[in-house]
Structure formats: C-alpha cells, structure tokens
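Structures given as structure tokens follow.
Quick note: the coordinates plus some simple rules give every number you see, no bench work behind them. Predicted model only: the values in this text are computed from it and were never measured. Cβ atoms are built from the backbone, for glycine too; each structure is taken alone.
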Structure I
Amino acid sequence: MADQDDTPVFQIQRMYLKDLSLEQPNSPQILLEQQQPQVDINLAMAAGGVADGIFEVTVTATVTTKIKDKTLFLVEAKQAGIFEIRNVPQEQLQGILSIVCPQMIYPYLRAIVSDVCTRAGFPPIMLTEVNFQAMFEAQQAQAAANGSASGIITSAN
C-alpha cells in the first residue's frame, strides 16, 4: 500500500443527539395563564479532540420560557457531530471546528427544539439562523483582548 499523502481530509463520521431535556416545573397550574410568555434563548458551542484527527463538535440550545417569574417550560438540547479532520493547518482547523462544523450541526438542533416544543403541547420555537463566522470572529477578538491564544473552544462533557 502506498504511503498516505498529505491531502486534507474533512469527513462527517456521525451526527447525533447528545442530550435532551424538557422541564415544565410549574405545570399544570401555569398552563391556565393567558399571558404571552417571555422567551430566552442561549446558544453554546464546544469542540474537542476525541482521537488523532477525530473531533467532536457540539452546539447546545437552552430555551427558557417564563410567565412573570415562573418557568413555563425549559428545553435544553445538545446536538453533536464527530468529524475527521486531517492534514489541515492549525489556523484553518480552528475555523473549521468553530464555523463549518457548527453550521452543519445547527439545522438538526433547530428541528429538535421545534419538535420538542410542539410535542410538549406548545407552539414551536424556531431558532433563528446563526452566523457562526461572526461568533468565531468575536471569540477570537475577545481572546486576543484577554491575551489568550486559543481559538478552539473546549469543554469537559
């Protein structure tokens, strides 16, 4: 067999739902309320190495809906992907993990959040489109301002 060349490799190994949670802590009483709930949506992203050239990237959405000070429902969904990325310069790797991979994962996350809300008996929550490039650039600028050199977001799962 011939020696492996240095051709860049980018492949999706698997997409999967890593974690999903739905809570309705004040049901059924709060379901009788007629007020429009306040909706708060937070997104988080993480990337880390799994093995040589194999990376897991996760995008997490946390949706909290409240009426006054009481939670109507809370959905947290974490969609993940395992990607094979080899022979790519380090400065490009950070962009791939922080922009390209999340862009591939996010549509699955949007569908899951909408579906869970509907199945729970609420109108679907439609997550808006996200500009992962702008998020990455903002994180890079913040890291530079803080004197940190790392652009890859890592977390302990």
Structure II
Amino acid sequence: MSNAPKVDPADDLYDRDGYAWSKREADLLRQQRFGEIDLANVIEEIESVGRSEWRALKSSYRVLIQHLLKWQYQAERRSRSWTDTIRTQRTNIESDEEDSPSLKRETRTILTAAYRLARKDAADETGLPLSTFPETCPYTVEQLRDRDFLPE
C-alpha cells in the first residue's frame, strides 16, 4: 500500500513543500498510479533538470574562457590560482559532458552564450577595455577541452 496521498486538484503541495511533493510523485510513479500524478508540475520539473545541466555546463565554459582570456591578455598576472581554476573547469566540463553526452550537440550554442559573458567578465576583472577581447571566442572546442592548452 502506498504512503502517497491521492492528489486533489486543489492540492498545493508542490508550492508548499517541494521535497514532500517530489517524494509523493516518485511513489505514485513507482506504483504506476498515473491518473493521480501532478502531471503539469512533473513535466516542468523534468524540463528544469535539462535546463540546469545546460546552465551548469555554460557556467563551466564561462569561467574557463574568462580565465583563458586573462591568461592570454594579462600574462604578467598569471597565477597558480588561475591554473587551478582552468583545470577545475575542464574537469567539470568533462564530467558534465560524460554524464549528459547529448549536451555535446549543444556545445556551439553553449559556447556562444558563455563567451559573451566571459568576455565581459574578463574585461571587468582585468580593467582592460571590452574591445581588447575578440568578439567571438578565439578558442576551439578542442582547445577548451584540452587539459594542456593555454593560450600564449
């Protein structure tokens, strides 16, 4: 017998307690009680998982590119911290792309969004004019994924 209560159309558990809601919905799915599932919110949550993975990968590319730009355009300020950040972001990218291989098909779109932000971040952090940095990403996907690549 289930511990999951029947879903009332006026039930606002999703808004009141997301954890309890998710436990209930998982229980209903396991029991194949499909007619009782809060379908609209289940769909929304499933879609949000994909968006979260996309955003996480974009964030890793953004930080990686920002640090590669700083490495390239402020060579005199290079530090172990920058190297560590570059290595960490490449590890994150590798892991995220292994966990969700279909994200690799989105790489170009992700890089376009990540570069636009990384370029601004690099300008803000270095104090260099935005025009210092190319308008499009100067690094290939292969270079970004290459653990040994550092722009000179």
Read-out mean count of other Cβ atoms within 10 Å over residues 44-51, computed value 10.9, structure in I, II: II
At a computed 16.1, 52 (Rg and Dmax of the Cα atoms in Å, for residues 52-107 alone), which of I, II: I
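Upon calculation of mean projected area of the Cα convex hull in nm², for residues 28-83 alone from the atomic coordinates, which of the structures I, II produces 5.7?
Values: I: 4.7; II: 5.7.
This figure was derived from II.
Taking Kirkwood radius over Cα pairs in Å for each of I, II, which is largest? All intermediate terms of the calculation are to be shown ahead of the outcome.
Values: I: 17.5; II: 18.2.
Structure II comes out on top.
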Origin of the value -21000, where helix-only ellipticity at 222 nm (-39500 (n - 2.57) for each DSSP H run of 4 or more, over all residues; to 500) was derived from one of I, II: II
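Quick one: distance in nm of label points 7 Å out along Cα→Cβ at positions 36 and 60 came out at 3.0 when computed from one of I, II, so which one is it? Please report the intermediate quantities before stating the final value.
Working: I: 3.0; II: 3.9.
Answer by label: I.
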